[in-house]
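Next up, some structures in structure tokens.
What follows is calculated from the coordinates using simple rules that are stated; it is not laboratory data. None of the values given here were measured: they were computed from a predicted structure. Cβ atoms are built from the backbone, for glycine too; each structure is taken alone.
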Structure P
């Protein structure tokens, strides 16, 4: 089974997406859930430490998800929607905390 140049580029795009965008998406989810935990009554320290531990699981799930999606178009659409949703959630939580 030969690997063509096109397949190498597609795999490179997925790897870069998993590493870079996956990290960004993990940070957004971590911040959103941490702020939600603070609203629910956890102290800032407990929410932060809990989400630091949970961020490893979130990052692992995001990386596996990047490689499981069939097409790059679907992948980027899902990533865009996920980032928008988490950014809106963070914004709404910040407005509620003020």
Structure Q
């Protein structure tokens, strides 16, 4: 079982933001990093979590007890974004 210490802070940030269903461009903008860097963080976390896509990674991230919340160890950009997302989650259209 993977431990929180095995994921980097950026991998944790990217995975936490992905639990809101955000796209790679949106995550990149929120964290002030390139889309390429976001993809690299996803790919590294897939290997560590032994999953193959963002949905599997987000589900495993939550099931393993990782918190989707502000954290003093994580970046200011992440903390600002997560506070706003918690206050006002993205609206999703019903798929039916």
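Can you say which of P, Q returns 39 when relative contact order in percent (Cα under 8 Å, 6 or more apart) is computed? This value belongs to structure P. Supply the structure label, taken from P, Q, corresponding to semi-axes √(5λ) of the Cα gyration tensor in Å with the calculated value 19, 16, 14. Corresponding structure: Q. Each of P, Q could give distance in nm of label points 7 Å out along Cα→Cβ at positions 14 and 46, but the derived value 4.1 comes from P. Can you tell which of P, Q yields -28500 when helix-only ellipticity at 222 nm (-39500 (n - 2.57) for each DSSP H run of 4 or more, over all residues; to 500) is derived from it? That value comes from structure P.
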